[in-house]
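These are the structures in question, set out in turn.
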Structure I
Amino acid sequence: MTSLSILILFFIFFTVEFVFFYVLNLLNIKNTKKNSNHIPDFISEHIELDKYSKSVRYSLRKEYFSLLTTGISTLVTAAIILSRVIVLLDNWLFLFNLHPYMHGILFLLILSALSSLLTLPAALYSQFVIEEQFGFNKMTGRTFLIDLIKNTLLSLILFIPLMAVLFFFVDKAGDLWWLYGFIFFASFQLIISVLYPLVIAPIFNKFSDLEEGPLKDRLVSLAERTSFKAKGIYIMDGSKRSSHSNAYFTGFGKSRRIVLYDTLVHSLSEEEIESVLAHEIGHFKKKHIIKSLMTSLIMALGLFYLLSVLSQYTPLFMAFGFNEMSFHALLVILSFCLGPFTFFLKPLFTVKSRRNEYEADRFASETMGSADPLKRALITLGKENLSNLTPHPLYSFFHYSHPVLSERLHALDIEMKKDK
C-alpha cells in the first residue's frame with residue numbers, strides 16, 4: 001500500500017469509529033429520555049420518583065458532555081494528524097542532537113503532557129461542575145492539584161526507565177527485540193501489581209485497618225470459609241474525593257488485601273457488605289483475575305510482535321509525515337491507529353467481563369446462602385451512585401463491563417428459583 005492509501009484507510013476507520021460511537025450515545029440518550037417519566041418495574045418498589053429523576057438527569061448530563069468531548073477530541077486528533085504537528089516536534093528535537101533514547105523519551109513525554117493539558121478542562125468540568133451538581137464531588141481544588149502532581153511524578157518515575165529499557169532492546173537485541181521487550185514489560189507489570197497496594201495506592205489514599213467489631217468478625221469469617229487468604233481488611237478514605245462507593249481486593253500473594261471504601265461502609269448494612277465482598281472473592285475463586293492478566297499479557301505479546309513487523313514498514317511512517325523510521329514515532333502512530341482499527345472488537349471483552357460478573361454474583365449468592373443480601377446491596381449502590389437504570393441495549397453491550405442492574409437482579413432471581 002502507498003502512504004496515501006494508508007492515510008485514507010486510517011481516516012475511513014477513524015470516521016466510522018466516531019460515527020458509530022456518536023450514534024450509540026444518541027441512542028442511549030433517546031432511550032434514557034423515553035423512560036424518564038416512568039420508574040422501571042424491577043426497581044419501582046425500591047426508589048422514589050425524585051431519586052429516579054435525579055439519576056436520569058445525571059445520566060443525560062454525562063451523555064451530553066460525552067458527545068461534546070468526543071466531538072472536540074475527534075476534531076483535535078484529526079487536526080494534529082493532518083497538520084503534522086508531531087512531525088514538527090520530532091524534527092525540532094533533532095536540532096538538539098540528543099541521545100536517541102533521550103530524544104524518543106522526551107518526544108513521548110512532551111506529547112503526553114500536551115494530551116493531558118488538552119483533556120484537563122474536561123476533567124475539571126466533570127469533577128467540579130457535573131459531579132458537584134449531583135452531590136458526588138468531595139474533592140477540593142487543592143486535592144485535585146496535589147493528585148495531578150503526584151500522578152505526574154509517579155508517571156515519570158515509572159515511564160522513563162520502562163521506555164529506556166525498551167529503546168535499548170530495540171537498539172541492541174536484534175530481530176528478537178520484541179520478545180525481550182515483552183518479557184521485560186510483563187515482568188514490570190507483575191512487579192507493579194505486587195507493589196501497588198503496598199507503595200503506590202498509599203500515595204493517594206489513606207488505608208486503615210478495619211476496626212474490631214461485628215463487621216470485621218463477619219468479613220474474617222467469610223474469608224476463612226471461602227479459603228481466601230489476605231494480608232488484611234482495610235478502609236480507604238474514598239470520601240475525600242467522591243461519595244461513590246466501591247470495594248475490591250488487590251495485590252498478589254502476601255501483598256493481597258481487601259479494601260472497602262468508607263462510603264460503602266456507611267451506605268450498606270453489615271450483611272450487604274459481606275455479600276459485596278463475597279462477590280469480589282468470587283472473582284478470585286473463579287480465577288477471573290488470573291485469566292484477565294493472562295489475556296492482557298497475550299495481547300501485549302501480540303502488540304510487541306506487531307510493533308516489530310510495522311517498524312520496518314516505511315509507507316506507514318510516511319503516511320503520518322515521518323521521513324525516518326523510529327520506535328518512538330511508531331508508538332505514537334499506533335496510539336492513533338489502535339482505536340479505529342480495533343473498536344469493533346470491544347464486545348469480545350465486555351461480554352467476557354459481564355459473564356465474569358454473573359459468575360461472581362452466583363458465587364456470592366451461594367456463599368451467603370441467599371441472593372437477597374447482594375440484591376439489596378446492588379439496588380442501594382445503583383440508587384446512591386445514580387446509575388443509568390435504562391441504558392440502550394446496544395450501548396450497554398458495547399460499553400458496559402458490568403451487566404445492567406435489571407439484568408443482574410434477574411439473574412439472581414433465577415438462581416434463587418433454582419435453589420428452591
Structure II
Amino acid sequence: MAFDEKLREYARLPVRQGVNVSEGIYVIVRCPIIAADFGRMVMEEAFACGAKDVIMQYSDTQAARIRYENAALSQFETVPAWQAEQSNYYAREGTVAISIIAEDPEAFSGVDGAKLLASAKARRAALKEFYDIMDAGDLRWTIVAYPCAAWAKKIFPDVTDAQAIRLLWDAIFKSVRISRGDTVKKWEKHDRLLKRRAGKLNKYAFSALRFQNSIGTDFTIGLPEDHIWYGGSEKSNDGYVYFPNMPTEEIFTMPHCMRMDGTVVSSMPLSYQGCLIDRFTLTFRDGKVVEHHAEVGEDALTRLLDTDEGSRRLGEVALIPYDSPIRAQNILFYNTLFDENASCHLALGRCYPNTVKGGELLSTEELYARGGNDSVNHVDFMIGTADLSVIGITKNGDEVPVFENGNFVF
C-alpha cells in the first residue's frame with residue numbers, strides 16, 4: 001500500500017473498529033492542531049458512517065505551555081462551566097469519543113508542577129459526568145496517535161525531522177496492523193487471541209499474582225473476588241463492539257487496591273504531563289506506595305503520587321508478552337499508548353469499574369469496598385522484561401505459571 005492509502009486506512013480505523021460509529025450518534029474528536037489534516041480525514045469517515053454530527057475539539061501544546069508559564073495558579077484550579085458542559089452535554093445526548101495524540105514527551109518539562117497538578121484535578125472534577133458515563137459502559141472511546149517532529153526526533157535523533165516522522169509513521173502503521181489492506185481481518189484475528197487468553201485467566205480466578213525479574217521487581221498483587229480479565233475489543237451497554245486503544249496487546253483487570261506488597265522497578269521511561277520519568281522504583285505496603293525513587297524525573301513522580309490518596313494505589317494490572325509486535329520493532333516510543341503495549345504494566349490511580357463483576361453499577365464507595373481504587377489519575381507504567389516471571393496463586397494457595405521468560409505459557 002502507498003502511504004496515502006495507509007493514511008486513509010488509518011483514518012478509518014478509529015472510526016470503524018475503534019469506536020464503531022453508528023447511525024445517528026454524535027462523535028467527539030479531540031485533535032491537536034498539528035494533526036488537523038488527519039483529524040479532518042477522521043471527521044469525513046465518521047460522517048460516512050452515519051454520524052449525526054462531529055464535534056472537533058482542537059488543542060495546542062505550545063499554547064498550553066505559554067499559558068502554564070504565564071497564567072496564575074488560580075487559573076488552573078477551575079474549568080469554566082461552558083468548557084466542561086460541551087463534553088458533558090454530548091455524553092448525555094449519546095456520543096462516542098476519538099482522541100488523537102501527537103505528544104512531545106517533554107512538552108511541559110520545567111513547567112510549574114503545581115499548575116499541572118491543579119489542572120489535572122480541575123479537569124477531572126469538571127468532566128466527572130463525562131467520565132462517569134464512559135466508565136459505566138455508555139460511551140465508546142478510542143485513542144490513536146499522530147507523529148509530530150518533537151516526538152519523532154526523540155525516538156530517532158540521528159536523522160532529519162522529515163526522516164524521523166516517516167520512520168515513526170512506519171512504526172505506527174506496523175503497530176496497528178496496517179500493511180496490505182486486510183486490516184479488519186488482522187484485528188479480528190488478534191481480538192480472538194486476546195479473548196482466548198483473557199478467558200483462560202478468568203477460569204483460573206486467581207487470588208493473587210506474583211511478579212519477579214532480575215532488575216529488582218519482587219511484587220505480589222492481590223486480585224478482588226469476581227474480578228474480570230479483558231483483552232482486545234469491549235462491548236458497550238447498547239451492544240456495540242469497540243477497541244478503546246489502538247494499538248492494543250494487553251490483557252488487563254482490576255487489582256485489589258489494599259492488597260499489594262513488595263517492590264516494582266520500571267522497565268521503560270514514563271512520559272507524564274510532558275515530563276520524563278525514568279529508572280524508578282516503587283515500594284508498596286498494604287496496597288500503598290510507601291517509598292519511591294527515580295533517577296530521572298523524581299519531582300514529576302512525587303507530583304503524580306501526591307495528586308490524591310488514590311494515586312499511591314493501583315487501578316490496573318496488565319499482561320503483555322515480551323514478544324509482542326510492538327516490542328519486536330525494538331523502538332522505545334516514549335509514549336504510553338505504545339510502550340504499555342510492549343510491556344507488562346501497572347497503573348497508578350483509578351480502576352476500570354467493569355473489571356469486577358457488576359462494578360459499573362456500584363457507587364465509588366461500594367466499588368472501593370470491593371477493592372476498586374479511585375483517583376483523578378490513571379497512569380500506566382511499564383515493568384515487563386525478557387526474564388519476567390508471573391505466578392498465579394489460586395484461592396487454595398496453588399501456584400500456576402502464567403509468564404515464563406517474559407511471555408505467556410498458554
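Listing for the model above:
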{"item": "Identity of the structure behind 0.55 (criterion: FRET efficiency 1/(1 + (r/R0)^6) of positions 231 and 279 (r between Cβ atoms, R0 = 30 Å, to 0.05), calculated), options I, II", "result": "II"}
{"item": "Structure (I, II) behind the derived value 4.3 of distance in nm of label points 7 Å out along Cα→Cβ at positions 71 and 375", "result": "I"}
{"item": "FRET efficiency 1/(1 + (r/R0)^6) of positions 31 and 151 (r between Cβ atoms, R0 = 25 Å, to 0.05) derived as 0.95 - corresponding label from I, II", "result": "II"}
{"item": "Origin of the value -10000, where helix-only ellipticity at 222 nm (-39500 (n - 2.57) for each DSSP H run of 4 or more, over all residues; to 500) was derived from one of I, II", "result": "II"}
{"item": "Test item: Rg/Rh (Cα atoms, Kirkwood Rh), for residues 55-174 alone calculated as 1.08, pick one of I, II", "result": "I"}
{"item": "Computed 54, 51, 49 for Cα extents along the principal axes in Å - originating structure among I, II", "result": "II"}
{"item": "For distance in nm of label points 7 Å out along Cα→Cβ at positions 239 and 327 computed as 4.8, the structure of I, II it came from", "result": "I"}
{"item": "Which of I, II yields 15 [relative contact order in percent (Cα under 8 Å, 6 or more apart), calculated]", "result": "II"}
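Read-outs: derived from the displayed coordinates by stated rules, not from any lab. Remember, it's a predicted structure, so these values are computed and weren't measured experimentally. Cβ atoms are built from the backbone, for glycine too; each structure is taken alone.
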